[in-house]
Structure 1
Amino acid sequence: MTGDRRQRPPVALLVPAALGAAFVVLPLVGLLQRAPWGDLVDELTAPVVRDALALSLVTSIAATAVSLVLGVPLAWVLARVSFPGRALVRGAVTLPMVLPPVVGGAALLFALGRRGLVGSWLDDAFGVQLPFTTAGVVVANTFVAMPFLVVSVEGALRAGDRRYEDAAATLGAGRWAVLTRVTLPLVRPSLVAGALLCWARALGEFGATITFAGNLPGRTQTMPLAVFLALERDRGAAIALSLVLVAVSLTVLVLLRDRWLRV
């Protein structure tokens, strides 16, 4: 009887559920319907599109690498170290997840621009200028994407069983050995999931990138920026790039679906 009830949900739930699904799916169907399938390969191999694809891959992978180097230690500190203001630090670290990306880009300009809080020092001391450069794209992508990695890894560290780490320490393993041979392997699924989310978010970043790095073809014009520009000039190229972003995002979500359901 319980199985029958699950197979026959009330109409009061089915109708809004169907409307909700249609609200999300119909725009994607519209995109697929307008796709230039016959010319898709030509569109994706056009110089502007090819440059945007290559730049997006390079900068998103670089942003993910930076996020791993900085985000994993940050997640460990937030999960394992008690210090005054930890909740405030955690809130600040995760703020880019809900902050309007354009605001994030403006904040980066004020901090790392030529006259920014740190940017002026970087320019004077090392001649380093981040805005409107490829490195600036990596910075913008890292700013908006790293919190996804931090949240995933911190959650796994807080929920993990520390008895394995304590046992390794009791047997004489040093802190670094415990971290690399026990802690990180235990949280590997969350680490991989966080890295995938981080990469997908960096690949699709728009607002912070265009505000902090601009929209310079071959230099800072990533796929989302190329889509925005192509909507006015080349609708086919815009749709082709959009399909790539949709395919990547959908693949990541499908890969992580079982993990989310277990949580």
Structure 2
Amino acid sequence: MARPAREFPAKLKNDAIVEALVELRFDMPTGGLPEIFFVRLAQNPAWKEFEQRVLPAFQIPPVVRQSDENLRYQPYFELAAPDKSRTVRIGSQMLSYHRLAPYVGWDQFQVELKGVVDWLFSQISELTVRRMGLRYMNALRTDLHGIESVLDLNLTLTVADQRVSGNVNINFTNAVSSDTVCTVRIATPEFIQGSIPPNTSVYVDVDVFTNEGFRSTNQADVTAWINNAHTAEKQNFFRLLTDQKIRELKEK
């Protein structure tokens, strides 16, 4: 008999989210200058109080950036909210919008992301989006979530029939739809670069993104993809928690 589908909570009473972001990659407007493009996007009324700064990639000559796949989609301008809760990063062919902890919840984040998509399409005529990604980075903690190690997850790792209980750093990818996949990374703190919350025991990075060859010119489709990606992200995160742990942690 097939196992019934699991029901996931709207949210946890104590969020594990460290950062949530959406990245859009697109074709550079024909004949457009990156500096002018940045100025146009930075004039979004929702970001008028944000601090502006140049990122290191800006120092790389444009010809070099365009010729190197690893540099082409690097941001080289950043806008940061005065309270450091949000950042916007912009390159000649990309824009990403970041929400940092404490997470504001999907209802508000969704509205903000729709505003980002609407603004981008309003500033670039005949916009072609080549890649989309929605990513959530989560820190599961011993004090807030009762997760002491990977043994407390709905996950079994074995080597030679011996269950792995120590430091781990694993990735797996599964299909979401015909044009979208999800990669989940599970790591213990030893493998995480940068600062993480105190008492973090397991770091879970859920990245939903479109396949190579994706293409969209439709604003409504881009917004719909983000909403669907959020559903996939949520499913992939919560399936790592046991039913008992979800009951303990879900917001009443």
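Please treat every number below as a calculation from the coordinates, not as lab data. For clarity, every value in this text was computed on a predicted model and none was experimentally measured. Cβ atoms are built from the backbone, for glycine too; each structure is taken alone.
Tabulated results
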{"quantity": "Identity of the structure behind 1.00 (criterion: FRET efficiency 1/(1 + (r/R0)^6) of positions 41 and 97 (r between Cβ atoms, R0 = 35 Å, to 0.05), calculated), options 1, 2", "calculated": "2"}
{"quantity": "Per distance in nm of label points 7 Å out along Cα→Cβ at positions 9 and 89, the highest-valued of structures 1, 2", "calculated": "1"}
{"quantity": "If Cα Rg over 2.2 N^0.38 Å is computed and equals 1.09, the structure in 1, 2", "calculated": "2"}
{"quantity": "Rg/Rh (Cα atoms, Kirkwood Rh), for residues 73-216 alone - highest-scoring structure of 1, 2", "calculated": "1"}
{"quantity": "Which of 1, 2 leads on relative contact order in percent (Cα under 8 Å, 6 or more apart), largest value", "calculated": "1"}
{"quantity": "Of the structures 1, 2, the one that 2.5 was derived from, the read-out being distance in nm of label points 7 Å out along Cα→Cβ at positions 81 and 209", "calculated": "2"}
{"quantity": "Parent structure of the calculated result -8000, given that helix-only ellipticity at 222 nm (-39500 (n - 2.57) for each DSSP H run of 4 or more, over all residues; to 500) is the read-out and 1, 2 the choices", "calculated": "2"}
